1. Please state which of the structures 1, 2 yields -26000 when helix-only ellipticity at 222 nm (-39500 (n - 2.57) for each DSSP H run of 4 or more, over all residues; to 500) is computed from it.
2. Which of the displayed structures (1, 2) returns the greatest value of relative contact order in percent (Cα under 8 Å, 6 or more apart) on calculation?
3. If distance in nm of label points 7 Å out along Cα→Cβ at positions 89 and 185 computes to 1.8, which of 1, 2 did it come from?
4. Check the numbers for volume of the Cα convex hull per residue in Å³, for residues 81-128 alone across 1, 2 and tell me which is largest.
5. Identify the structure, out of 1, 2, from whose coordinates distance in nm of label points 7 Å out along Cα→Cβ at positions 33 and 97 was calculated to give 1.2.
Structure 1
C-alpha cells in the first residue's frame, strides 16, 4: 500500500512537472528575447502570445499547452494507474490531468507564475471527454465571434461541459459518464472562473481586451 501511494505521488509530480514546462515563456525568449509576462496582459498563455508576438508563435504555444494536459491524462494515468492505490482509472486520469494544469498555472520553472491553464485543461478534457469537448469548443467559438472576449468564451465553454455530458446519453447511444468524470465536469467551471477572476474584474470595469478580428458579424455590419 505504501509503495502504491509513493508511486501515485511520483506519478502526480511527473504530471505537475510536465505541465510546468512554460511554453509561452520559452517562445517569448526564443522569438523576441522577452519575458511574455512583462508584456500585453502579463499572462503567460497563448492568448497573450498572440497579442504580443503574432499567430505563429501563439500556435506553437497552444499546441504544446494542449499536449501538456493530454499526455499525463491519456498516457501517464492509463499506463500506470494499476500501480496506484486507486482502482478507478477515471480518478487517476483526473488527478494527473489536474496536476498538469496546476503545473501550467503555477509553474515551478518560473517562480510559480504561469498562465490561466485553459489550453492545458483543454488537452486534459480531450483525453477525458472526446465527444463532449468539440461541442464545448463550438460554444467557445460562437461566444468569441459574438462578443470578442476570450475570457467569456472560456468560462461559458467550461460551464457547458456538464450540460453536454448529461444531454449526450439522452439524445445518442453514448453511455452515461462515470460518476467521477461527471463530478469533475462540475468542478471545471469553478476552476476556470477562479483563474479568470482578474478578467472578470476587467469585464466589469469595461477594460477587458477584445479580439475585434474575431467578431466577423460585427465587422461586416460596420
Structure 2
C-alpha cells in the first residue's frame, strides 16, 4: 500500500465527494418535494391526475439512472435540447428518486390508523387540520427508515454520474487506476469516501427516529 500516493491524490477525492454531495443533495431534495405531491395525488385519488402520477411513479422506479442520464445528456441533443452535465445529473437523480419518495410517503400516510383520523374529525377538526396535526406527524415518524434508505440508495446511484462527463468519485478512481495502476490505493480511497458520506446519514436517521418515537410514545 503506497501511503504517499494516497496522501498526494486524496484531495482529488475530496473535491469529487463535494461534487457528489452538492448534486446529490439537490437531486434528493427535489425528489422529496415531487414525491410528496405525487403521494398526495395518489392517496386522495385526485381525478385525472391520479393515473398520471401512478404512471410517473412506475416509470421512474423502473428506469436505471444511467439510461436516464444518457437520454437527458445525449438523447435530447437530437431534438436540439442541450443541457449541462450537472443539470442532467440533478434532473436524472430527481426523476429516479421521485418514484421511490412518493411510495415512501404514500405508505407513511396509509400507515396512520383510520381510528385516529376519524377521531380527529369527530372532535371538530377540518380535513386540513387532520392532515396537519395527525397524519403528517405520524407519517414523518413512520417514513424515516425508508426515507433514509432512499437517500442512501440515491447517493450510491451518483456513482454513475461519470457517464455524463462529471468528475465524480468513481471517475477519479478509474482515472488514477488507468494512469498509475494503483488499483488497491484508488479503490480504498473510493470506499473510504463513500463510507464517510453515508455513515453520518445512517447515524443521524437512527438518532432522529429514536427521538421522534420517544416523543410520540413518551418513553
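Rule-based calculations on the coordinates, nothing more; no lab input. Owing to the predicted nature of the structure, the values given are computational and were not obtained by experimental measurement. Cβ atoms are built from the backbone, for glycine too; each structure is taken alone.
1. Checking each candidate, the match is 2.
2. Structure 2 comes out on top.
3. It must be structure 1, since only it matches.
4. Top value of volume of the Cα convex hull per residue in Å³, for residues 81-128 alone goes to structure 2.
5. The read-out comes from structure 2.
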